[in-house]
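What follows is a set of structures for review.
Read-outs: derived from the displayed coordinates by stated rules, not from any lab. Keep in mind that what you see is a predicted model, and the values were worked out from it rather than measured. Cβ atoms are built from the backbone, for glycine too; each structure is taken alone.
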Structure I
Amino acid sequence: MSRSTIDQIAERRLNEMSAEERAEFEEGRQAVELAFRIGNSIRELREAAGLSQRALARRMRTSQAQVARVEAGMVAATLSTLQRAAQALDVVLTVDFTERPGLHTPA
């Protein structure tokens, strides 16, 4: 008997969900994906600046553990945390809102 992959298990579970459950699941997935992308960006900027997590943490006035959690996408960083990271990395933080593909703005 062959073992199921995580993708197969997830697909089966999604197929068993109601539309409301799928919407909630998708919202959570998007939040996790965003946290991961932000963390990855911070890590790339930190490494490009030649800083350790500890050095970045000192500049941000936080702990190395917090920097590690943000970089790993394990926490949704607050706007103030992102602002401190941007300042510590000497970059500009930009927040951008765009329409989702396929959605139309009411006239």
Structure II
Amino acid sequence: MLQSTNNLKTPKMEVVAIQLDYDKLGFKAGVEIHQELLTSRKLFCFCKPVLKTDEPQFLVKRFFRPVLGEMGKYDEAMLVEYEKGRTIVYEVYDDVNCTYEIDETCM
């Protein structure tokens, strides 16, 4: 929380620390780390790891859709995103993308 220490046009601000009991709040956090690797192919397929800037051959539009997880419950974060009605549009290039990358490969 920030509080002003005077009434000038550009007030000086001081930071007030608030102690929170994260266990009591039920707070949970996770960290996801991404790393670009200098490789000749992508990790799960043989497509070239090239970033393209030209016009894509086609687009894939994804809608958020909640599904039951392994524990028989809906992911609460997915429900929040689903309620926002957002979509994600992926640009696809024939020479650097494959069906695996757009989740259409059967295993």
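Listed values, structure above:
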{"read-out": "Comparison of I, II by percent of Cα pairs over 22 Å apart - largest value held by", "value": "II"}
{"read-out": "Source structure (of I, II) for helix-only ellipticity at 222 nm (-39500 (n - 2.57) for each DSSP H run of 4 or more, over all residues; to 500), computed value -20500", "value": "I"}
{"read-out": "Comparison of I, II by mean count of other Cβ atoms within 10 Å over residues 50-57 - largest value held by", "value": "I"}
{"read-out": "Structure with the greatest value (metric distance in nm of label points 7 Å out along Cα→Cβ at positions 58 and 74, set I, II)", "value": "II"}
{"read-out": "Parent structure of the calculated result 0.9, given that distance in nm of label points 7 Å out along Cα→Cβ at positions 42 and 66 is the read-out and I, II the choices", "value": "I"}
